[in-house]
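Structures are listed in the sections that come next.
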Structure P
Amino acid sequence: MTVPFLRVEDLSVSFPTEDGVVTAVDGVSFTVERGKTLAIVGESGSGKSVTSQALMGLVNKRNARVEGQAWVGDNELISATDDELRKLRGSVMSMIFQDPFASLHPFYRIGAQLAEAARVHRDLSKADARQEVLTMLGKVGIPNPERRIDDYPHQLSGGMRQRVMIAMALINGPSLLIADEPTTALDVTVQAQIMELLDELQDQYNTAIILITHDLGVVADVADEVAVMYAGRLVERGTLEDIFYSPQMPYTVGLLSSVPRLDAVSDRLTPIAGQPPSLIRLPAGCVFQPRCAAAHLVPDDRCAHERPDLLSVSSTHAVRCLLDLEARERFAAESLAAVVGGTEEQHERIPPSRAQDLVKHFPITKGAIRKKTVGTVSAVNSVNLGVSAGETLGLVGESGCGKSTAGRTLLKLLEPTAGKVFYDGRDITGLSRKDMVPLRRELQMIFQDPYSSLNPRHTVGGIISAPYEVQGIEPVGGVKRAVQETMERVGLNPEHYNRYPNEFSGGQRQRIGIARAVTLRPKVVVCDEPVSALDVSIQAQVINLLQDLQDEFGIAYIFVAHDLSVVRQMSHRVAVMYLGSIVEITDRHSLYASPLHPYTHALMSAVPVPDPRLEATRERIVLQGDLPSPINLPSGCVFHTRCFRAQEKCRHDIPQLLEFAPGHQVACHFPIVESLGHDLILGPDSGIVELEAPEVQPPSEVIADVESAGSSRPEGIDYAADPNFSEGEW
């Protein structure tokens, strides 16, 4: 019998606080073999990251109590000294942290940071270390490593910074790699590249991997085994097949039911009710009992006062639940059957808000006193779109493609450079800020980050009541009563009227932002990545809430996101953006059943589906290179530098947005039309060009095109004038 490379037995981590002891990890045990991947999943606060930090020796034992045992090979970790752990970290075991921008030192070049990681564990000269760094940067897919090696972290895109973190973790060939949410903040295309890279490197080095994530689609794609954690405890453990096709714990079933799926549309998601418990005051019985939809099936209210043990269901499957086997299986089957289904609804096409030939450019200046314009960031280019009452228009694409800028310009939060913005049939393009104030009650926005968009010095009541004050409105029954009714409608406790934002969880803060946006019953709301930072269970609650408010008030949503599964769940129509232009737009059903643009195909193929069997048969298109710079757009079709169908025509001719099927528009010289069948328009003005034996560029040529298109950061330029682009884009 093979001895697992990593063995963890009864690991516990607790932190003493003024309010009591926080037990972040409570009696967790698992194993991982070489060449295998264990995924640890669960909501925020379930103990996933603390478990990994304890194994790496990153928990400060002066402020915490760590108990149990853990071995990497023959090395015991929990009782090891700091010196012993330092020798193991980076050589035997290594970690990829969630935020590479915070983990990489901003004052040092990436080559110096990688070389230091190599020289600490091996006797290398500076020249040898630099050569090792160049080799590793090449392995992780950094284009032109000879030039990038001397870049600072801020000069790299998010995907490239994550690749640098992976290079640092793997430069000494560790046998154990812990990846803590390695793709959470990345676009689906970059996520696909990172996960494919980890898979290749695992095959090369026979590495044991622990993947910490809340994305069950990623888990279905890469994991061999899955451990589900809740409130610091392991509540279910099994193979990929066990967890996805025979889940036994109601919490696991709830996670699977909460995930929007690219392969199915349901009328409603089924979120897990309530919030995770306080780790200081855990429930007396089963820790999940207050939120469990199956607790009533256990006789004598045992779940409320009896703590279940982790019991084996089979040789590979264990669960912590008091339900009997038959009841668990029946509950799982009934709950997961509701995930697939749903109907398409038709909406009256009367756009209350629309953009005509919308353009938004940001000037690039240099000089501290006498600023001189030296370039332009082309954020939005000749965009035409509209949204109807009671309809949701999804706006998708990678980071930096202009989605958020288009949404803000449509609301006149940014002044358009050219084109027109209409609201309720009225041209509002030239209205001043003062003239726009009366319209603000009908045009609102939900911002992506509730942490930064809520004033920490104001109470929740003051934040939500601000629109009444700005508009000079006195609601019937008074402001406080109206605000508390809104709080109750969005799932907040009205008694928390006088609390401050820091007293709420991430999901609750997002609800506060939603409450502020819908207080005056707006007609159009732009939702800018409103669920991207939330756990799947909280995400499902917020999506259902937005749908309820739309049904109740007839709100038109423009839903900005990069997660196509969420967009499918929310939207009636979808527009795909790339480098400031709409490249495809149609209804939800047509887009997901028959995408025409190669970019749309690549986006969809990159979205992981929480179904291991389906993931094993899907063909994935991994786009090479990063998004070209909007300062210097490629000639011709802006996508040709990364397109797997690009021809010579694409390098020179800009494709027009044309209707190739009823209601289905695409801007592409060589659309993928095979699946449209008889619905295909083949008129002389259709724009279709016969595609013969396309020459697919090798990755090196594609990357070279991206570089020549201006993906490097120009020197001597002041980016302060551009609120939507950071230096991290280069």
Structure Q
Amino acid sequence: MKNSYTFISALVFTFLMSAFHFSSGQSVFSSEDLLGLERCSVQQMSPDGSEIIYAVYTPRGPNEEPGGAHREYFKMNLATSTSAPLFEEGFKASSPRYSLDGSFIAFTHKKKEGQNQVWIMPAAGGDMTQVTEAKNDVNYFRWLPDGKGIAYLSLEVPSPKEVELKARGYDFIFYEENLKNNQLFLVRFGTDFKIVSTQQFLEGTHVWDFEFSRDGNWLAFSSSEKNLIDQRYMFRHLKILDIATGEVVKEVGNNGKLGNYVFNPEGSQLAFASALNMNDHAVSQAFTYSLKKETISNYTPTDFKGHISWVGWKNNKELFVYAGEGVYPTLSSITLDSKKRSIMLDSKTTGVIFGEPLIADDAQTFAFTGNTSTDPSNIYAWDGIGDLERLTNLNPQLEDKIFGEQEVIRYEARDGLEIEGLLIKPVGYESNKKYPLILYVHGGPESHHNNGWLSRYSTPGQVMAGKGYLVAYINYRASTGYGVDFGMEGFMDPAGKEFDDLADGIDYLIAEKGADKDRVGMAGGSYGGYASAWFATFYTRYVKAVCMFVGISDLISKRGTTDIPYEELYVHSGKSLEEQWQMNLERSPIYWAHQSETATLIYGGAADPRVHPSQSLELHRRMKMNDHPAVRLVQYPGEGHGNRKQVGRIDVLYRQIDWLNWYVKDQKPLDGPMPPLDISDKYGLDWEK
């Protein structure tokens, strides 16, 4: 009788919940909902902490001209939480920054004719004044600390001869030669903002970025020998310029990947976030450089099980550090004398996955962009003591949506190491039922998933949960957020333990979480695309279908076509191709393509410099030549390593869902018809009669 009563009660509860959802107008989160989400980012805080500038990004609709999201800047009074547009509607500006006293805001703007220049307006509003006359676009700038000038970077201008040759059609591409450097200029102006003088520094050097000391005596900058993305990744060297003499007086001596850097208030030390060494694949440490002693000190806790990605100063003797620790970021302080770390803010406690902070000069007011498992993006403030305060209300329509429950999962890999990840359960999940499973695999692999908002156009977890899927996001070995040793597990071992962790995760989800072993799929981009291709070929028995987005299929040719060959060598391969030829061949999905029994959708940008489009072509060709009945390749013109324009994002989202539904959820036969090629009826287009 007890069991019968429980069963009837459950039926009544289910009926009542269904009736409640229907009557309240709630619905599951859909593809259309995902494509319409607004996002925001914090840009700058006024020095006194009274207001912030933030940006809101609104995606373009399917009938708009192809392009990235629309962006609008707002200024918010933190005391009243009231916002107003920073610029008039339709005015195109970017990179707004307060002067050190907070009285003016500088920004870049391009007239219909001319270059992108720096302009200035009063923080309270008023007339705008152009304060630079760069011959090429200004691509980076900072206020002089005294507020009487601007320093900026601009690419050197082609010579008259180069201009003439281009006009006559002789504009040949000299691959990775004839590069133009970012040049550093310092403009001083009078009280009416008229230019008084312009100086150029560091001629013949490519400068990536720079920061002033607060007294204006020093300028720290990062530079490299050449203007190449690979040089930015691996060979950015920190140096310090004496503004008075124009001479480089200090070379910091950092190694490997470089994060942000900033002077302490008195200008005696430079803090910077950086990789531990050349082989560390991500920014992970907090360092300081003493200008007097010319020495570097590491303030990262011993055996730290996380990755520090940002540093700041609380005062002259104490650092702020932002770190990923597993699926939860933290904000901490570290005292220089004792090297003691104190966690100030932990997203596991706040329930909000907050980003790197903006901080007022008094170190008492903080602002962040934050998200949760059901809220993709909002602005938060913190007074250093109490709870986070949400300041914006983007995407209020989500209050009427039903989301799948999200939880942290942990399991043992085959060698006993604990692996962590996140699982979104299907809407209406019941523990005694079996569900189709999708693994969304992050790229990098120097990246990781936080326990916040996970749904993107290429990894639409909550959309799939609304369609009845279990959705897993695994922080496999080589992910960040678990310490340098964990991150180094993939070094010189591509598709080894890192992808075995994914296979073990599938086994765990089948055994413990209700995943149906006969209905498993995988999707991912970049290194996640490599994982998808690996499971379509080497580990084909695990998955019925994969979606490989800008993914790797041939390690040998990838090393010869990527725009970051030294990054690949130092932080991934560890040895030259000639020393690893056979291993690279056997860790390439094309080597195993002949045994694939997995439906394979391949897609990516036709202009991708990171993972060349030939990687997609190779896998497609090898599968086709082995008579694979269910492989398709789609390329997006003009797109690079990921789709920026809304048209490609719309197609990726719907095409992926169709592919996974067809082969995973509906279990259509591999040797039967493929899903429809033309899916334009799903784009939301207005067709002319």
Structure R
Amino acid sequence: MSAASANPQCASVKHPTGGAISLPVVAGRTAVRASRNSRWRTLSLVAVHLLIIGHVLQWLITGRTLSPVEPSETMYTLNDGQLNAGFIFLAVALLATLIFGRFVCGWGCHVVAYQDLCAWLLKKVGIKPKPFRSRLLVLAPLALAFYMFFWPTVFRWFVGQSAPTLTNHLMTTEFWKTFPGPGIAVLTVAVCGFAIVYFLGSKGFCTYACPYGGLFGVADQFAVGRIRVTEDCEHCGHCTAVCTSNVRVHEEVAQYGMVVDPGCMKCMDCVSVCPNHALYFGFATPRVLQGFLPPSTNAPATRPAPAPKARHFDFSLSDEIVFALVGVGSLLAYRGLYGLIPLLLAMGMAAITGYVAVKCLHLARQANVRLQNLQLRRGRRITPSGLSFLVIAALLGAFTLHSAAVQWNAWSGRRDFVALRITDDVWLPGAAWLDRASADQQAQAMRAIRRLARVETLGLRTTPAALQDLTWLHLALGDTAAAESTVRRLIASAPGQPEPHRGLAGVLRKARRVDEAEAVYRQALKLDPLYSRARQDLVSLLVSQHRVEAAIEVYRQAISTSGDDADLAAEFGGFLLRVGQTDAAINELRRALVSQPHRTQVRYQLALALLRRPEGPNPQEAVEELRRVVAEQPDFAEGHYHLGVATLMAGSPAEAIPHVRESIRLNPSDAQAYGFLEVVLREMGDYAGAEAAHRAFTQLQAKP
């Protein structure tokens, strides 16, 4: 009799992340050997962390580095058009998953490494977290992925906005700008990499909270790369016993001839431990087509396959609904709390809160309740472990409700503030929003102040966004003293952040304390020499005092710090053009276009500078630049107008006319364009057309 026809029998096999499970184990094969691939995967995950450390060190040493290779950075590409390394990494990883399956998670994710480490440490102290299985919560990563990666595009389409123009942000000097501080980073690892393993089992965060896992899980359904099986399989169950992704490998290969579960991370442990070497990585029909094929179409025909077990879920459907409702409410309460809690940490905290809520319901209704290795209730009596759990649950519930109250006041105050549409001119000396505001608007502003002040009263710590909104509201109501006091509280909560210093300088400038404002602007630039908004404000302040050379020196100091920064060169070039230093402006604008040749506005400014050279304009080169401008941005009326001007200056008045007419078509209210058209038509001898242009010019000039 061949091994293939051996009769399987049930035996108990220990799962590496759970207790003993019943699997069909062939006689003589009850011992499951350790996976040889786990060592290589550990080395791969360690290498990922070494690369992360090297990336951070390179930025700390040089001050400039590749933008974060973090999938969440994709949101900045989709929302703002900022092409960064995180977007490219996610795109490449998804393409690779479409071919080879979901291996990036298993071999390259730092959160997976923390979960594996936690499961290993818990096992060392005798705690073996049981995998948690749910009907509804598997949809959470997909919902989160839709919100992060698809909703921005859907929203723009819904409101009729065009897609943002892609700009190059592959290199950055602000590497840590979008990352939390060290404390939140440690808390994220503790919650998403460790605590959630205890409550929801190994890979619990991947299964029920990770938006990237949701994307990769969908892509995996289209992948041709699969864990496959030969007819040497004896259905011993060793593969399932070593799988840390909670996949029932032996059942899937028997039914489909391959692993089709999207949770499979291609760790290859199952391949490594198969006693008959029956499992291998190969290519097969994508999972999305499996529904059109009968079971076992890809399975070996001679294999006596065990019947697949019915799906078992740890909570009832009503329990899962409670879990989902509490989880969503908790997510809203946690996300962005005090300006600290990022989305993924909030998702992990919400998952744990929902789980704890359901366990509290079980303690109220069931005679016997367990939490992993702890007996919380036995024979209708609460155990000491159960009492401890209830105390912790009560504290967690109180914190969640308190957080919800803080967030509600912050949200409602922010809503009122946004509805007022307060413009930037409240920061200008002499501007008074209060003078033009209606009684209802003033009342709404006071209501927003009360709600935002309540955020500070209730909160366990300062909420920066609430203080920022309060500063604007106080300025709008003309209370510069309250605005100054508010922004100084913001600085006290984050003394190393340049943004609050810029806010204080703005308040001081509005109060006409110019010397103090300049000093605070310079303090903000000392904290961050490349903080562009503080630099622009300081330059504006200096120019208002007719200190142009001092403003130029501010730019030169920034350039000495940043080196070859195209954005800074473009900004400096535009400033030099405005203050009449045309030749220097041309040099800076050309330097900006070397690395970013498709920046239309920079090229437009360069053309203007070429037309304004004191020693003599260069209209021919300006024509070439402006032709590129209108080719890249055909609806740019000013580009067409100045192309007409440059063409005329180059000695081709006939060629100037269609460009000027196009600028008028795009902007019919531009009196200057009609005046220029009159000049060109008279030069061409078209006096009737010139007279019509003159009448249009006169009518537009007469309008207020």
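Nothing in this text is a laboratory measurement; each read-out follows from the coordinates by a stated rule. Note that the coordinates shown come from a computational prediction; the quantities given were computed from them, not determined experimentally. Cβ atoms are built from the backbone, for glycine too; each structure is taken alone.
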Quick check: -5000 is what I get for helix-only ellipticity at 222 nm (-39500 (n - 2.57) for each DSSP H run of 4 or more, over all residues; to 500), calculated from one of P, Q, R. Which structure matches?
Q
When distance in nm of label points 7 Å out along Cα→Cβ at positions 36 and 516 is calculated for structures P, Q, R, the one with the largest value is R
With Rg and Dmax of the Cα atoms in Å computed for every candidate in P, Q, R, 26.4, 78 is reproduced by structure P
If mean count of other Cβ atoms within 10 Å over residues 396-403 is computed to be 25.5, which of P, Q, R is the source?
P
